[in-house]
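What follows is a set of structures for review.
What follows draws every value from the coordinates through simple rules; no lab data is involved. Given the structure is predicted, the values throughout are model-derived calculations rather than measurements. Cβ atoms are built from the backbone, for glycine too; each structure is taken alone.
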Structure 1
Amino acid sequence: MLPSIEHIQFEENNERLKIVIPVKKRWGYFGLYSFMLLIWLGMAGYGLVFTWRMAFSGERFAFVFTVMLLGLLYLLYQLGKMVWQQWQYFAANREILFVHEEMLILRRPVSIFGRTAAFDRTHVTPYYYSEHHHCPAFDYGHQHVYFGHDLPTDPAVRLIGYLNARYHPHADEDDE
């Protein structure tokens, strides 16, 4: 029997439990990362055009300069990946927790894109409420994983209680 917790939707089938948690839009961060993404696209486009022109300019230093530009374009690509990931994080309007038999998947979807993290359930500790971050959390090895940042305290605690009762029934509250 699935619980009825305000702000949270539950779906279950034979393969998995799906928990949908709403996320408040942080417009300041979303705007900042949108601006950074547009700047990155402009820089990447100009960098590709400039590198192409330099490679086929016929100058004697063109090869060495093109190799240096390709290195800078690689660094720009890595920066763009980070900005793209953060933009997707702040663009999402919900967070979805999929609990499979062997795997736990935490997803913040944006259309067909979005951030996804998968965890082996054998290494996931019992869920707890993080007083510092004011949200549900679990540990995966030495990594602390936080989710449901925008949930009020009472629904978050009830969600943690349900998840621990279902997936970690032998865990003791004092084991933290």
Structure 2
Amino acid sequence: MTCELSFDNQSGAIFLICLFYAVHMVEEFSFGFVQWADRYFGRFDWTQNLVGNFIFLVCVSAACYLYYVDPTRYLWAGMSAAMWILANAFLHISCTILGREYSPGVVTATALYVPGGVYFLSQWGRDGLLTWQNVTLSFLIGGMLFMLIPTFARAVHFRARIAKIFHLVK
């Protein structure tokens, strides 16, 4: 994953992901994400929400910082941050549609995460950096490891609503 980037001087734009995350947290905190997540993910409370979001903030910020410092060497980190927001958007949008109720965070996920993630991927694609290796690794780290696997594993364990929506449990 070491390719020369043609937009090195714009690597600071990756911090938009952190801004998107902050705005997303405002929506989630303001509109009852904890109560919603308790039903959809199983046994969820404010402590878990705060600890989980702190961990996500540190990981996403670190990935953005690494990419900013050396976009060639840490392309995988920047791409993982983009995949993380896209995976989070997938969860919010799919739960809203399939669960037929508002998922606190779906508005910012749709309005910021999807266009933001697509923007970064299209920039990397324009520069010829969206190889199968880059996409797969960043999706495994950002999408699967940090978002989808823990979310679905928890929901299956607690037999929560999202696991039922996706027919992972009865």
Note: FRET efficiency 1/(1 + (r/R0)^6) of positions 47 and 71 (r between Cβ atoms, R0 = 25 Å, to 0.05) at 0.10, derived from one of structures 1, 2, originates from structure 2
If you rank structures 1, 2 by mean projected area of the Cα convex hull in nm², which sits at the top with the largest value? 1
One of 1, 2 was used to compute relative contact order in percent (Cα under 8 Å, 6 or more apart), and the answer was 20. Which one was it? 1
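Taking P(r) over Cα pairs in 5 Å bins from 0, in percent, for residues 79-126 alone from the coordinates of each of 1, 2, which one would give 5, 21, 25, 19, 14, 13, 3, 0? Don't skip to the end; give the middle numbers.
Values: 1: 5, 21, 25, 19, 14, 13, 3, 0; 2: 5, 25, 28, 20, 12, 7, 3, 0.
Structure 1 accounts for this read-out.
Given a value of -15000 for helix-only ellipticity at 222 nm (-39500 (n - 2.57) for each DSSP H run of 4 or more, over all residues; to 500), point me to the structure among 1, 2 it was derived from.
Label of the source structure: 1.
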Ranking 1, 2 by mean count of other Cβ atoms within 10 Å over residues 39-46, the structure that comes out highest: 2
